[in-house]
Every structure is written in C-alpha cells, then in structure tokens.
Structure I
Amino acid sequence: MTIRKARPEDGRRLLELIEALADFEKLPKPDESAKERLLKDLFAETPRVEVLLAELDGHAVGYAFFFETYSTFLALPTLYLEDLFVLPEYRGRKLGYGLFLGCVAEAHRSGCGRMEWEVLNWNIHAIEFYERLGAKRLGEWCGYRLPRADMAAILKSG
C-alpha cells in the first residue's frame, strides 16, 4: 500500500474513483464541466483542494479530498475532509485508515487546530471507523447547505 498526493497524470483515474463514490452514495455523477473544474482546481498553481491517493500495486483504489477552513475561536486552520473513499472490493485492508492517517499528518504538519468532516447517517461502517479512532460526533451542530441556485435567488430578492 502507498499513500501519496495526487498528480495531474492521476486525473482520469481520480475521476473514475469519484464516480464510484457517487454510485456508492446513490448520487448523480459529476458532469463534464464539473470534472474539468475539479481537475483545474486540484492541479492549479494555488490548489483549492488537495487529494491523497491510496494505491495497491501502483493502482489507485481510494482517495481523500481535503482543504483548509479557519476557526476564529482557535485562531488556527481546520483541515476539512470532504471525501474519504476506498473501492468496496479493497476495503478491510487498512487503505481507509492509511488515507485518514495521511490527512491527520497533513493537518498536524500544517498547524491545524482540528479536523472536521461529515458522515452520512446511514454509513454505519464509516461512523464506527471514525469513533474507534476517537472522533467525536458533533451532536450540537446541524449541517446546512445553500445551493448556488438559491444563492442567486437570495441575491435577487435582497
């Protein structure tokens, strides 16, 4: 097993893994425009997001997407883990653990005060995995999302 940062030549394989996550979560796959933006943002001179790949025998079978946010109360960055995914047929080999440790190492190296992420409430295996590692569920916080179309409506009515 190898955990490493993604490189531009990994783009096609990374997109395949993202589509596999969409299938797993029963979500629509990114369209061609989204795929182009994703790769542009990932491999830009100043990337908006970073990706670690998990490889077995030189073949990428999992990934972790992460980026920094900022905590005003800690006055430190927070590493936000957007996605951690391993193809189902490769689970149980500590690849997810390796990806998670890679993110923890990156957060520590970058001086982050904490890491945060979300887990779908039906994904019991992921919940158990994170809780075994000592992660705490944030029961007092509710997740919200404002889609771009609704942003435009708010701005128009404002």
Structure II
Amino acid sequence: MPKPVYCIVAVAQNGIIGRGGRLPWNIPEDIEWFMDQTEGGVMIEGPHCYKELSKALEGRGTVVISRQTEKIFPGAERASDLAEALSVAQRMPWTGPIWITGGERIYAEGLPHCEKLYITRIHRNFEGDRKFPSDWPSQFKRLTWSKDGTFDGLNYTFEIWER
C-alpha cells in the first residue's frame, strides 16, 4: 500500500513562508508540532529547507530535491525532481506519511499530490521572499481539526485540511 502524501507548512497572514532561507518567526510550539507530525515519515524538501535545518532530522527519512548532481546532503537522499523524490520516498523504510515540507517551489509542485494539509496559520503579516501557493483553499475544502495558540504576543492556529 503506498504511503499517503501530506503537506506541512507555517504561513503568515500575507502568504509569507520564508525570508532569506529562514522562517521569519520563532514559535516553539510550531516547531514541536512539525517534529511530532513528521516523525516516522519521509520529508521531501528543497536544499534551502535542508540547510535551514542544518541536517537530516533523526526519526524520519529525508529526500532533497536538487538539480545539482554533485551536491551531497548528509543523511538524505537526493532527487532531481518531485516525481523522483516521491518514488524514492515510497521505497524508503519509514512507515509514516510522505511530507512535503518546502520551500516555495516544492510546495507549488507538491500540493496537488497531497491528501491533507497541515497548516499553521500565523495571524500577522511578515516581510519575506517566499510564499505559499495562494490557491490552496480551492484544493482543500474540509477543515477537520484546529487549535489556537499564542506565543510572545503572536497568535496562530494549527489546522488540518482534507480535499
């Protein structure tokens, strides 16, 4: 049975997901949420996301999409495109879902393959240079779970959406 494909992302009110290769905010509960959800699965990410994490995370597989064939990502597999990444992820020994974890291009290409969207909606605008696809609400119609949170005056909501 193939592994399901999910997406996990934190998005500012204005669609921003990154600035200069980093998250523009620091929300410990969101990091914990990301770690808990992706544990036991396989993450598909771009090289900037891999670099931000500074390594392949323990307790999950990692596939980095990069067209630079000479580039090495310690602890991770490399794929040249999303189709190859999905194929590699399906063959990895991890039994949890495949997670599309960013960045901007990986989300844009991967979102149509996802059954569920795990989104942390940050209730503030941020400056940034990377955005999440604005058409996601047309792809995910059913909110199945949500939980509000606040950290250091910043309000956010964890949500799980299905097609």
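Each reported figure results from applying straightforward, stated rules to the coordinates on display, with no laboratory input. Bear in mind that the values here come from a model prediction, so they are computed numbers and not experimental data. Cβ atoms are built from the backbone, for glycine too; each structure is taken alone.
Can you say which of I, II returns 4.6 when distance in nm of label points 7 Å out along Cα→Cβ at positions 11 and 139 is computed? Display every interim value, and only then the final one.
Numbers: I: 4.6; II: 0.9.
Here the read-out was taken from I.
Identify the structure, out of I, II, from whose coordinates semi-axes √(5λ) of the Cα gyration tensor in Å was calculated to give 25, 21, 18. If you can, show how the numbers build up before the last one.
On the way: I: 25, 21, 18; II: 24, 18, 15.
Matching structure: I.
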With helix-only ellipticity at 222 nm (-39500 (n - 2.57) for each DSSP H run of 4 or more, over all residues; to 500) computed for every candidate in I, II, -12000 is reproduced by structure I
State the single structure among I, II that was used to calculate FRET efficiency 1/(1 + (r/R0)^6) of positions 27 and 107 (r between Cβ atoms, R0 = 30 Å, to 0.05), giving 0.95.
II
Source structure (of I, II) for mean count of other Cβ atoms within 10 Å over residues 51-58, computed value 13.5:
II
Looking just at relative contact order in percent (Cα under 8 Å, 6 or more apart), which of the labels I, II belongs to the structure with the highest value?
II
Consider the structures I, II: one of them gives 0.95 for FRET efficiency 1/(1 + (r/R0)^6) of positions 19 and 75 (r between Cβ atoms, R0 = 41 Å, to 0.05) as calculated from the coordinates. Say which.
II
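Looking just at distance in nm of label points 7 Å out along Cα→Cβ at positions 3 and 131, which of the labels I, II belongs to the structure with the highest value?
Values: I: 2.3; II: 3.1.
Going through I, II one by one, distance in nm of label points 7 Å out along Cα→Cβ at positions 3 and 131 peaks for structure II.
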